[in-house]
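*Asks:* Input: structures, listed below.
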Structure I
Amino acid sequence: MIQHFTGLSDLSAQQIHSLIERAVEFSSIDRQQLKKVLPHSVIANVFFEPSTRTRISFEMAAKLLGSEVINFDLSNSSVKKGETLYDTLRTLEAIGCDAIVLRHSDDRIFETIKEKFTIPLINAGAGRFEHPSQGLLDLYTLKHEFGKLEGLNITILGDVKHSRVAGTMIICAQKLGLNITICAPENFIPAQLSANCKLSTIENSLPSADAVMCLRNQFERHELVDFDAQAYHLEWGLTNERAQMLPSHAIIMHPAPINRGMEIADELVESKQSRIFQQMTNGVYSRMSILEWILKGTL
């Protein structure tokens, strides 16, 4: 049976913890001593939406494990001639790729196609609902910082409704016992929230937060008329003044890309409490654990 990686919602709490633990192990190994556990394998990065961190960190993860990587070029592909996504992916399978890392705008794309393939598919961000590798690196970051996940208070600021990053964190909260507080404009709040989530004001939430996760406004997934970035920052962003409400142990997170001065003050991006660029580092180790599991079955 082919093991796909399409969502953390498909995994047990123990499987998620095991992936985190393996990522921790990878982080502790010097690159010169790292065993190439995936030699001769070929992984295709297929991104139908723009990406910097996810695409490159999957490529870095694969190469550190000894894999070759094919970066599919959408702009110069037969998709421009009308080829379907299915036929594109089947072509990569037929040519000999061992796994496909796929990003796509369709919310349900993996439900539609995953049973049709004999090589693993890895979700690198699908629609609005899940971004499981980002979720794993966020959990890794929290576990590394606090030594635990259960009972942590996470405040999420911003465009929760359209964010697959937030969606994945909310799914994980149910599985792993995190407490999620959402602070967002009414039109950015999901229609349904799990039992581990609550709504609050920023001022009431930050003093008890272990971590605050700022989200980028997903302009490509909704239409905003006469959007005022400065006004949004003052009302819903993590300003310098609001950051002072955080406990001294709290950390600041952001999945990036970052709109500095909109969802987060410029000065906070690389502040002492920020873990934003550390999240990117952690993303490589987390994606190494995913690739090893998917291709080797070692979990």
Structure II
Amino acid sequence: MLKQIPNGVYPTMITPYTADNKIDYNAVEQLLAWYAERNVAGVFAICQSSEIFFLSFEERLALLKFIMAHKPADMTVVASGNVERDLDKQIEEAKAFIDTGIDAYVFISNRLADETQSDDALWRSMETAAEKLPDIGLGVYECPYPYKRVLTPAVMKRMADSGRFQFLKDTCCDLTQIRAKLDAVKGSALKIFNANAATLLESLKMGCAGYSGVMANFHPEIYAELCNIYSTDPVRAEQLQDFVGFFSVAECQCYPVNAKYYLQLEGLDINIDSRARNKAEFTPNRQMEIQQMRELTKVFKTL
């Protein structure tokens, strides 16, 4: 029987670097503890926030091995990492990631079919991969880069009916589409985790299992509370939603540099270097915006 993925918050894990542009494992260990202290259900490792398109296969694998060796015992880890276009290569690398002991392996939808290919072609790739991988729960991530491949309800139903898929990181940002997807997988083990903060509360009411997005690198405890109380304390849930929805504009600022800066303010020994973004874009006024967001987060938590 496949392990069930718990509901809740799954931060999209960032990758810290040392001054000489190597993975900073000391900061990774601190980050795992920081997440755990803020009531996340697990982490989504080796994803776009991890800058996987700028990491070698060896770096991705070594990072995941470290995460598995140093995570809290009760922390669920779902992981991706398939940046290749060749399906056989993706399967080969996925097997190496699965061997680390992760709870579910997550494919990137745009790596399984290009923009011109049909849903049938996409499903054939997913089916082939599932058949060739060990008996582990699988997932799909609608990664926006290099193009966003949003799954249709028809594909979602195939995934649900197969019994192998348990996790979708949904990036459509559209409640109508989310409802159709939820209807397609109703009664199955396939859970949908919304990556969009603005639509989170409504999507939870519809049946989404939680949040998996970049803003869980800033104040995951707020998202965790929203996921926990949305059905029992509707007034508080609306307040939490207003807070996370507004502050999610930070996604468009200078991510993940700004997230690393926020974590600095939180006391982590982490620098703001990134392979995906030029830290020079993170200007002093942008730094002040993040400082102010953190101060307001502290105030909000006391109310």
Structure III
Amino acid sequence: MFSTSPSALLAVDAPPLTPEEIGRTAAFFLGAFLIVALAKVLRDLIARRQGRSLGDLIVQRDNVAVGVEMAGFVLAMVLGLLGSLVVYGNTWYGQAGDLLLTGGIVFAVLILSDQLISRIVLRGLDCNAAVADDANLAVAIVRATGNVATALVLRGALGHDSPLGERLVWVALGLVALVGLSLAYQVLTRYDDVAEVRHKNVAAALPMGGILLAVGLVVEAAVGGEGSGWGPDLIALVLDLSVSAILIVVLRWTADKLLLPGATFHDEIARDKNAGVGMLEAGTTLAVGLAVAYFLN
């Protein structure tokens, strides 16, 4: 079984590449490029069936929101595909099949995750219409970061050679964590997050995106690598996410008091629509995710 990631062939301390290894690496690069391109085309076709041309919206109507959402999807496809790829085949045909299977799973999970975020995290919004017809950048930010966060979950859950069924269960648990902690964050804020995003408040969208990315980082670190068994691994994931949630609450309160003397996140985001403060809160949240993920690795 060939279970080494193609990136291992490019390691700094590796011996010089043989012609066969160079050809294999080039083939993987080309195959990954074609799969990402195909995924983008399929996503465009889905939008066309809904009566929208994403390319025309970006080029003809200068719709930044559609561009941000598309960029998030393409980035997520690359992160998810290359981070999740485990090659079992011993032949070029078998290895191409592994690449195609991984690409199909990543694409399907990204579409599913986008629906979950649109229908649950941004409940009550017609997200497709908001982005395409109303150029709502706030909605696009949440959906784009949701795609990238899902790719992080996929890298952790799929990037090892456990049975595929087990890895898909961890993907499902990761999506539950993304949605669940995003909803928990909305309980902490004194303003209606969804209402603010509906009214194009980018300042409110940025912290929501920060939560998604932070959870994605923690889940990636918690479920990656070889497991110790369902029970211990599930307990460890719950504990890691609980610690992250507590730290997010504590650091959010600390940042509110120390970084914004005489002001509050609530007033600056909901009343003044201050995108700088939204970015500050998102950065604080993302810092927690990076710190927890670092100590889990």
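*Asks:* Using the calculated result -14000 for helix-only ellipticity at 222 nm (-39500 (n - 2.57) for each DSSP H run of 4 or more, over all residues; to 500), pick out the matching structure from I, II, III.
*Replies:* II
*Asks:* From I, II, III, which structure was distance in nm of label points 7 Å out along Cα→Cβ at positions 105 and 129 = 3.7 calculated on?
*Replies:* This value belongs to structure III.
*Asks:* With Cα Rg over 2.2 N^0.38 Å computed per structure, which member of I, II, III shows the largest figure?
*Replies:* III
A short reminder: the numbers here are calculations on the coordinates, not readings from a lab. If you're wondering where the values come from, they're calculated on a predicted model, not measured in any experiment. Cβ atoms are built from the backbone, for glycine too; each structure is taken alone.
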